[in-house]
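Laboratory data are not the source of any read-out in this text; all were calculated from the coordinates shown. As the structure is a computational prediction, the values presented were derived from the model and not from experiment. Cβ atoms are built from the backbone, for glycine too; each structure is taken alone.
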Structure I
Amino acid sequence: MGRLKSFTLIELIIVVGITSLMVPVVFSIVFVIIQQQTKIIRLQEVKRQGDFILSNIKTTIRNNAVEIYSNNDLTEEHKVCATSDSSYEGLSGQSLYFKDKLGKWFNYYLTDDKISSGSSLFISNPEELTNDQVAITNYTITCTRQSIYSTPMIALSITLQYNTTSTRPEDTAELTYNTNIKLKSY
């Protein structure tokens, strides 16, 4: 009669030992992949909203703005960047007001960690350009004009951050956008 083939005790101990070494390595690799995927998703959302905000502001200002003011009453004393070597900086909480070709004003401003657009047409209904997933941590808008014959240059800086209270690195995401917008006519 033949011998039955089976594993010896030493072979079983070796297999169990190798398996017990491999399982934590596999789980740690899977955990790192999940963390990286979370970070990518957060960054994609911040980038998506940042691109939308920048595109909206650039297009509206470039195509519609003809005059710039520091206040929405649109009087000559609040007009900025109207002379050569002039500049104005609206920091977080402040804004520049733009007058369009029809004499209506519009602006973009920061309230409650969101960028909103205002207009003389929709005073009671400002449009928020961000959702609750993203918070604006920095918003700066400036205008400069080199000479009386040059058009004003609007410089815009926005820092967006994924809106979370978590301090885990994979849950946080932040991007800063900087752009210059040259008015078509002034």
Structure II
Amino acid sequence: MSGAGGTDAILRQLAEHAPRVDGPTEAEAIAFITDFVRAHPDALHRSQLLGHLTGSAWIVDPARTRALLTHHRKLDKWLQPGGHADGDPDLRAVAMREAVEETGVAGMRLVSECIYDVDKHWIPERGEVPGHWHLDIRFMIEADPAQPFVVTDESHDLAWVELADVARLNPEESMARLVRKTRAF
């Protein structure tokens, strides 16, 4: 770990990803996250109540025609698996850990060491936790859809979804961008 609690590597990865952004929303997310991480040395910890870093897994089949989505219990929407860094500056490892924990799928593999997508999204207040930003660093992970999955208590459901149907389940730009990138991959 170097500088700012291990965030130096994350800042380098964000800078390396910047030329590959898909439009102004992702570019703005990179700028916001970069500024946030520089201003908040504790951005890897959920104790930073303004926002914190998360790692997500965009899980696709080998043919890149389907994605494994979770119907998130707390947010009540279809999303890619992911979760809090909880101090871990290796957001690739966070994304992989969350993919396994939230799906139970065996034999997943990281498609690339590079960041696949960057997003920031608002998480509404829940109980004693105030509304805050999730600063989401996403990685593409490949899995065999023939492998069984397990619906955990974090989800209402899991499903392999055809890319053409993702927008029907979640029309947000963030999800549309993941689909566009997958089709162009």
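Values computed for the structure shown
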read-out	value
For 2.2 (distance in nm of label points 7 Å out along Cα→Cβ at positions 60 and 140, calculated) the corresponding structure among I, II	I
Structures I, II, by FRET efficiency 1/(1 + (r/R0)^6) of positions 68 and 132 (r between Cβ atoms, R0 = 30 Å, to 0.05): label with the highest value	II
Which of I, II yields 4.8 [distance in nm of label points 7 Å out along Cα→Cβ at positions 12 and 44, calculated]	I
Test item: helix-only ellipticity at 222 nm (-39500 (n - 2.57) for each DSSP H run of 4 or more, over all residues; to 500) calculated as -11500, pick one of I, II	I
Of the structures I, II, the one that 22 was derived from, the read-out being relative contact order in percent (Cα under 8 Å, 6 or more apart)	I
Which entry (I, II) yields the derived value 1, 8, 18, 22, 22, 16, 10, 3, 0 for P(r) over Cα pairs in 5 Å bins from 0, in percent	II
